[in-house]
Structure 1
């Protein structure tokens, strides 16, 4: 009998299966162990894992104690990981064993390290050296540790969501720390997530995106608690993705537009090979979706594709159905229930319908947030209780919202937010670099790709290969620019500031002429 006909319930990853009851039991026993380590309400527990069942169990355990689970982007280099461990003040790091071997010097003194066995599907997907998975001598074996504890039976406390670190224009990530919700806020949040994510009791969900990102994290945590099935992918692979939809009768998925593009590149015979008629609600976000790609996906899967616009800080402030996308190509939808949007001009005036301005939003029934250890940064984005991510757009006469421009300087590549300031800071530290500018240019697959233009010091010869090698030593690979150009002189404003638009705009203008 197939897994589909058995209607498997629980969490699945590769060939591993764990029932919902087993996940709940393990999460409660992890909570007992964390409490023994002194983790209390309001503390942080960091998680450095790829998509794994253990990731969600650890997140549930932290929430049970009223603590914040803090996912760390596993692409980060040791210095970047050390920053989050230090800034969060974590007591415990729970990490896949293979990742720990390069982090001995990056882990602050006093942080307890739990080493989770790297599962076989992740070892195979990422071609990990089989010599690495063993627990290093400075860490505690997770499974042996877990076996010591009974389920936690402490008092029930308000449960905050995970604290997601999001990059900023300063170049340092900021932890978005939300207060634990009141019962009323919890109910409102559940209603909102049910509408946006399409999740309901018994849903059969597939998660191909990384759990360290805000929306996939929220989607995965909710899906894993609804008594249905949640299937995790170590990494998005188009044909495997379609096979999983058929194998598990998946009805609900969170995606990003790059995944649509890769699916559409499959030969038609491959796309038609798999039964996707179980799909009921597919939600995408994180990057603009080309209208022609959206239309093609709707023609293939039917009117099951939805979109939201928002940020880690704001939540989902707009929502679009397939019908909206076909009626108003390019829209990110109408304002979500409970959300308010303002479009603010350069003069601070609230703009009328059709006028383009910076988008400010608030959610009336949502928990407020601050930036962990950086409350002043929260103040900088606030205007009369409305917050901004720096996006520019407008609302039309029919109530549909359109985004006109990216966040100032931020690059969205394949649904991942990348902030040039962090990359520019590393470039400036390379010997022989006088100045530099990093920005996004059009990319057919990822939407945007990173471009770095570097000005050498007088008399110094720089080359692309050495610059990229220097960047790779300090930054996650996805932050290393795909394109590097050496120029004798960069264009500057009268103030001396680099005129980045003069560097960036020709690429976008050229792309516009080709469309």
Structure 2
């Protein structure tokens, strides 16, 4: 009787401990480690060239699809195709799904971590002789173990995984910004090279005309063979540039094919040989400097990466403290030794249970746990510095693109005048040569100047478009193209769902229960 009373008292004591642990855990008031705070890094207060007539005053962006200001339907089609088919972008989208699944998995640690149904059946043989030398045993039951989140280890793991999900989403958006800019830049390069090829062919025709003229002069005995040789040298020099341009054009088309997820021959059919270099005729809409921190995905990514790492400090600190676990099991067992029977498995006499709290505490770890905290803290400080560096680099990219755009515009204006004067000079030198008022060297110099200035002007026109693209990229423009749209095309989602039950994780927007 005394033994029964002691057993009952102990069970009541254990039950009270169980209730106390539940109350403490439910309060959720303890979470060791630092809470993340955004690193201090002030954005620029103004842009150096914002008063220039090329730019609109800083304001909310007037259009997310900045490439539409080039008024080139083919460019719009290329960017949309890249968004839908680029394979690197698809990989980044799948990383988002991976991060969602990781977050959902970590959330499961809040609940009992071990919940197992078990059972076994075995035969036992003993050395004694007799009828009961061999008998069978059978048992089944349910075990559960629950490490309670006293110090916030699991809650911080959830916060870290959630921040990592934001990192993967920012990675996707940053890649989308780079992709739209790279497609536009490659398209501009294609059109620029095509324009240079066309100019080289036109100038070669002009030089062939000059060669025919000087040949007639030579046949008439007016000039020497030297003039013919000089004319041929200039013509061949111009013609030799065309194969190099064509090789460069093929390289650009191949690069565009990778961006679009298409074969080069498909891109060649899409890119017609005739087309002008895209001209951004409107003013560039500047972004308010303070909005740069929110608008650029790479800045948001650095911030979220620092937030995820901050939680790792708290997780490491929990290892310095004891962990408390609630465990229990219920089961049934029976054997057929003697008068027993396996059919008695679920009789009341075959039932047993145990439950109670437990704890573990790593006390002699020789500095391993403290040094793990220090490691995580050092990594967090690195993430903070990377964030600050990313903000500085973003401001630098804006200023570089802005300055380059302003100066390339000035360069283009002067080159345009130079092209006009060199053309007129070529016309006059040719006229004077036919009238015997100028030697052929002057004609060669003027024709060579036309060829060079026109090629330089074509290159500068391409640079203006590319610097405009670089400026919008520096502002973080282009990632909004994916808003309210699924990250993956239907055929990819269908393929993944045919292999695995993804639940709601393939939906465009994460849900609260994922």
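Each value in this text was obtained by applying a stated rule to the coordinates, not by laboratory testing. Remember, it's a predicted structure, so these values are computed and weren't measured experimentally. Cβ atoms are built from the backbone, for glycine too; each structure is taken alone.
Among candidates 1, 2, the computation of Rg/Rh (Cα atoms, Kirkwood Rh), for residues 101-284 alone that gave 1.55 used structure 2.
Supply the structure label, taken from 1, 2, corresponding to helix-only ellipticity at 222 nm (-39500 (n - 2.57) for each DSSP H run of 4 or more, over all residues; to 500) with the calculated value -21500. That value comes from structure 2.
Here P(r) over Cα pairs in 5 Å bins from 0, in percent, for residues 77-204 alone was calculated and came to 2, 8, 12, 14, 15, 17, 16, 11, 4, 0, 0; which of the structures 1, 2 was it taken from?
1
Here mean count of other Cβ atoms within 10 Å over residues 245-252 is compared for structures 1, 2. The highest value is that of 1. 1, 2: which one has relative contact order in percent (Cα under 8 Å, 6 or more apart), as calculated, at 26? It was calculated from structure 2. When FRET efficiency 1/(1 + (r/R0)^6) of positions 141 and 277 (r between Cβ atoms, R0 = 35 Å, to 0.05) is calculated for each of 1, 2, the greatest value falls to 1. Looking at FRET efficiency 1/(1 + (r/R0)^6) of positions 125 and 221 (r between Cβ atoms, R0 = 30 Å, to 0.05) over structures 1, 2, structure 1 comes out largest. Name the one structure among 1, 2 that Kirkwood radius over Cα pairs in Å of 24.2 was derived from. Source structure for this number: 1.
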